[in-house]
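What follows draws every value from the coordinates through simple rules; no lab data is involved. All figures in this text were calculated on a predicted structure; none of them were measured in a lab. Cβ atoms are built from the backbone, for glycine too; each structure is taken alone.
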Structure 1
Amino acid sequence: MNEPTHGSRLCRQPSFPASPTGNEHGGKPVRFRAAESLENPVPGGAQTRSALPPQPIDALQVNRRRRPLARTLQAIAANRLTIGFIGGSITADWDHNWPTPVTTWLAGTFPNLSLTAENAAIGATGSDSACLRMDREIIQRHCDITFVEYAVNDHSTPSARRQNTREGLIRKLMAAGQDVVLVYTFCQEMYADMLAGEVPASIAEFEALAEYYGIGSVWAGLHALNEVRAGRLRWDEWLPDTLHPGCRGSWSYGQAVIAFLHEEFQVSVAGRTPPALPTPVSASNWETLREIPLASVEASGPWVLRRVHQDNHIEQILETNTPGAQLGFGFTGRGLVLIFDYGKKSAEFVYRLDDRAWQPVERERPAWCGDRGLARALVIAEDLPTGPHRFEMEVVHGNRPDCNGTECRLALIGVLTK
């Protein structure tokens, strides 16, 4: 059993089995004058204790520090840091979110720092979508450190799929030389496991990858729940709609991350070089997912390739409103992923691969979704024989009461090249 942690306690490094990338913190602490003035980065001091008798949840740990954040500390020393965030609506760039107190703390702690924040989080998306968008939205923007938040939005995704997409995401970031920190928030389905002192499966699987790759993690949802148990935070302040944190809940998540960073910044990284990327856990991971341009598609019917300006980070779409319109393209690889600008006015379609039988598509249309604006990923295949393939699709009306239109707005095409 891990050493008990209550809320924001900054725990000593636990003992873990060896990983291929190493898991140690060593050397003399590096001193940042501004950081030294931050005695209690988390509201309420260094501990958040419940007045209740000890419970199984007390054994769970908020922060796990593994490999030092070498690139981040070197960037801070050079007074220029680019920080990335990717996740779902809990992380997205709304009026209030947990990245805001984190970036505000960094700017205040290092007043001479030129700080750039790249928030690529999109509501209602998982790590499958992120793996495709990662290159253009995080890697090509030269982030030094990226925080990844998908334990909630991947919660209902099958385990094998989410582990492949998550590992691909992690490997892309590490191959680019970035520091990576995993952040776990909260959904109601995690509650019973947490009270029983268990780690929910979506988080436990992330932790297995974090341990293997030597990546630090922050269980911000556990910190907030411990604040509730200690009487410092009301549940409705934390989660007004049962999922998305209010201003005070986002502050709690942010303070858990700040506490993690504050301790990380006391570590010397002199002479450290980026670790070699180890052999993947799964050969089927999505590291090789690459975008192919919409302009390469062969279209039949009234399709228009046009630029759009939307909150879901989609910049260009290939669009039609006509049932019967078709498109096709060839690709080389083992898998295909499509991302649509999706909503209640979206059409459905039928498709085929390599002249096989046509397959109908029937996608969920949640009551909360709008007419359009969801960046919805659809995995067409991920286990084809590696080689040349051809994809074809035809737009159809869904012929269901919840299909309120015939819009087909294709935003991104991703190919698993091997």
Structure 2
Amino acid sequence: MMNHTQETNGHVARFGAQRTIKTVPKPLVTALALLAALVTTSITTLPLSTPAHADFQAGVEAYVLNDYQTALKEWKKSAKEGHAESYFYIANLYERGLGVEQSDTLAAEYYKRASDLGNHEATFNLAVFAFEGRGTPQDHELWITLLRSAANGQIIAAQQWLGQILLSGTYVEQDIEQGSLWTERAAIGGSPEAQFNMGVIFSSEKFRNTDYQIAKGWFEKSAAKDYPPALNTLGYFYANGISVTKNPKKSAELYQRAIEQDYGLAAFNFAELLESGQLGEVDNREIFLAFQTAAELNDTTAQTELGIRYLNGNGTKKDVNKAFKWFQRSARNGDHTAQYNLAALYSAGIGTSVNRLEAMKWLYIAQITNPSNKVEAAIILIRKKEPNIDSIAAMHAAETCITGNYVDC
């Protein structure tokens, strides 16, 4: 999903989603999901009197009884008659390892046969496989081709994904017009993700002139399906009176619905709502616990905030060891403030042993990813305190951390 921020009271309040692209999408549908709609999909593709239909139906009945081996046997019969959906269901059995040994390779092979016979769900699943390199070599060009084909075949998930990558310019040349069109198609088709992204399109000048009223309408459609980023965004709208009458209580309710789905960004915004005093008397302990919830849900900014609160004893007992832990976790998640603070703790030996080489490493990381005069001044200060420090080694360690996405950093 696309991230969206708005400046308020001198800081950035975040009300969008935390991801920019659906990097690991699940297959569009499983065999079980499709079986619920057989009357309008698979069965109608064959004359009711054909042997292939009888075999396919027998497979359906066996599948419902969890007799996957019989289902496979019957679907292989109907597949030989050119029944695309039978190939799709066979592929699904292999993908999930139902009644057979799990095999992405065979799943991809059967999805390919179904796709060649015009099954667009199979085409989409093949796109997922090509993107992830499952059962077939990873091939982003093939992925895009298959994704476009599935989108043209009215597969809503494909339309949503295609619109998203065109809007973000990820893997393809950015095309806001086409990205918006595909996103709108998926949104009209009922995709809560696409409905959310339509809201982002109308609330961000990156894509078009902003119209928060229209954006709100799309966010409401998405939130009606309990999509966490939309619930969070509407919560922000009500907290700040954006195209709605300001209503902190309504805001809190929306945030809580998102938090119930483990959405960390909503937990962070709820903590800030508490801190603002809009919900009543400010209770530092309650605010601390709200930030703690957000931090445990892996909201990076909340993790940094929790570190600061442990360091200062704000809403909790002062604990420099826990402050160090949360700064370290947030720093590894890429938060620049945490990286700077972690360096300060290493330099002063707070919550850990003095280690100025490690401090220098984290300062270099912060400076490489988000240059600032503040960080540069801290680097100069450490060099003055420890003239013999190995800056080259610190720089190399910093670059290794960044290129390795902070794994074991």
Item to complete: Identify the structure, out of 1, 2, from whose coordinates FRET efficiency 1/(1 + (r/R0)^6) of positions 173 and 317 (r between Cβ atoms, R0 = 35 Å, to 0.05) was calculated to give 0.85.
Response: 1
Worksheet item: Given that helix-only ellipticity at 222 nm (-39500 (n - 2.57) for each DSSP H run of 4 or more, over all residues; to 500), derived from a single structure, equals -7000, which label among 1, 2 identifies that structure?
Response: 1
Worksheet, complete the sentence: One of 1, 2 was used to calculate percent of Cα pairs over 27 Å apart, yielding 53; that structure is 1
Fill in: Given 1.4 for distance in nm of label points 7 Å out along Cα→Cβ at positions 69 and 117, calculated: source structure among 1, 2
1
Discussion item. One of 1, 2 was used to compute Cα extents along the principal axes in Å, for residues 157-372 alone, and the result was 57, 45, 26. Which label is that?
Written reply: 2
Worksheet item: Given structures 1, 2, which gives the highest value for relative contact order in percent (Cα under 8 Å, 6 or more apart)?
Response: 1
